1. Going by mean count of other Cβ atoms within 10 Å over residues 133-140, which of structures P, Q comes out largest?
2. P, Q: which one has semi-axes √(5λ) of the Cα gyration tensor in Å, for residues 69-252 alone, as calculated, at 27, 26, 18?
3. One of P, Q was used to calculate distance in nm of label points 7 Å out along Cα→Cβ at positions 45 and 141, giving 2.8; which?
4. When percent of Cα pairs over 31 Å apart is compared over structures P, Q, which one is greatest?
5. Compute relative contact order in percent (Cα under 8 Å, 6 or more apart) for each of P, Q and report the one that scores greatest.
6. Matching task: 1.31 is the computed value of Cα Rg over 2.2 N^0.38 Å, for residues 53-92 alone. Pick the structure from P, Q.
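Bear in mind these aren't lab numbers, they're just calculated from the coordinates by the rules spelled out. In this text the structure is predicted, and so the values were computed from the model without any measurement. Cβ atoms are built from the backbone, for glycine too; each structure is taken alone.
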Structure P
Amino acid sequence: MAERHTYNLSREETVGAARSIAREYANDDLILTLRQLYYQFVSRGLEANGQHVYDRLGATLTKARYEGTFPISWLEDRGRDTGEMEWATNKDSVQAALHETRRAIQSCPYWYLERSKWWGQRELVSVWVEKEALSGVFADPCERHQVPLFACKGYPSVSALWSWLAAVMETRTAFFHAFGWSPKPVILYFGDHDPDGIEIPRSALNSLYKLLDLKEDWFTIEVERMALTLDQVATYDPPPFPAKTTSARYRRYFDEYGIDDAWELDALEPRVLRDLVDEGVARHFDEEVCDQMQHELHAMRNELREQITDPTFIDSIF
């Protein structure tokens, strides 16, 4: 006989609760994935924790979105990128050219003389997240702090690790030429608390050091696990799921933590994850250094503006 499940909410109540939760986050400019919304149902005691509940929620909301009873834009799939799509532009008028030229001259001191707020810092922060589906949650705080965001997609490939490392090495070289020293890279890592989620940053760090050996270069890379931790599990009480005993990393996980439960990063509220980014960045960022570097940049911008607005300079162009 097929297994039967009892649900706390009817389909109509499910849609209503989903609208309420999604609207709450949309008011804070946060768009949830289906899995994050599911965890809100579980954490608020609206439904039990289980794959069948997740599947039913997905099917219910798919139908509701087609019927217009749940706004399509209130859920997003961050794991699928349709790319930039643009089919037509219209920039063939004199007025358009004048507008673009005026804007370019006015903004030139800012786009040509531009520095990251990390210029001159002793440490360079990157945010790594295990799942690409959660990258949307981290995009805003990373952009605000001007730190790179790297979606590992599980165990990152050698090519992906090399791309990240090459960018770090290029930046370290630029700092050395400017200051005579190179900053230390710091990775703020966000992943599941399960056998693979614990092992991914360890494996990635080991691979990064192997790549440095090939380049006959070596420097310390710090990995700081921001989430999930057992302290956060105790604080936020996310719903558990059984750790995969078939994972090659299960035995090490069990020996290290003495548990066979696991927790997904998705279960933490987006606000909590964003706060953790803020906290992690703050520990590795020197505001005084930033103020000094921005003061120097402001002086350079003023000098450049004076030069490009000189009539003789404009006459030499046209």
Structure Q
Amino acid sequence: MATFHTMSEALILLGPTGSGKSALALELAQRRNLEIISIDSAQVYRGLDIGSAKPGAAERAAVPHHLIDIRDPAQRYSAAEFVRDARTAIANVRARGKLPLLVGGTMLYAKALRDGLSDLPAADPAIRAAIDADARRLGWPALHARLAALDPETAERLSPNDSQRIQRALEVTQVAGMPMSALISRPASDRPRLDVVALLPADRAQLHQRLEQRFDEMLTRGFVGEVRLLRQRGDLTSDLPSMRSVGYRQAWVYLDGQTSHAGFRDAAIAATRQLAKRQLTWLRSMGVDCSIEADSPDAATRLVQRVDALQGS
């Protein structure tokens, strides 16, 4: 059983989509007998496998993974629920004498876990209905622009089409009378002590090329068929958070007949690149304990050394 000689309760490996963090985490977990906790807002949903780059059966058999396939895609999953579930998973992994390795790219979840969630105001049905009415009339990009004027810090981190989070940010700002970013930045108690490592690409152009190649591989593996099966359930809509995940949103539009296959591919790749850009913005603002170049030949070795230091090896 491991003995922990530092104050850190877990190691977090963050990075933009396509940076190779999942493969690196798997190697690290196997070399040091760790358990992986996913920080991914798409991988929580059952059936979102190919498009979310979810670890396969062989990978999950080799290393225990947590917070994957814990929600039906018709359900919603919030940052607060993630914090609750991640804290439970961290405690359970440590109780088994292992170091938890949290891996992913949903930066809102990572920040909420590390910095804590302030007591945000409860939902206000009347305000939410008014926001939704404006969205139907003006479109979510227009409401994103409205949010940018009220809370530029939050708006910078959100896609102009992220309806769920734009709605919540505008609602909180109106109810609280101050930007949501100001409320979230307030210190919170009972936060886990985490060692945060960022996996950063040295060459943005190379990352973009990798993202394009990875999406084409997803198409070859049957991504469109996966989304078609999800649509055939009959209880899913394009407004659900699961179906607004990058790639799934563009596939939905394609299967609705609103774009060509080539247009769908281009839109999905562009959205994935925009996601990577937002993730890097988050990382710059969060502050991390250590940064590692994604394609560095000694990336795995440096992570092993960090785990050994945390475990007192």
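1. P
2. The structure behind it is Q.
3. Considering all the candidates, the number was obtained from P.
4. P
5. Comparing P, Q by relative contact order in percent (Cα under 8 Å, 6 or more apart), the maximum is at Q.
6. So the calculation was done on Q.
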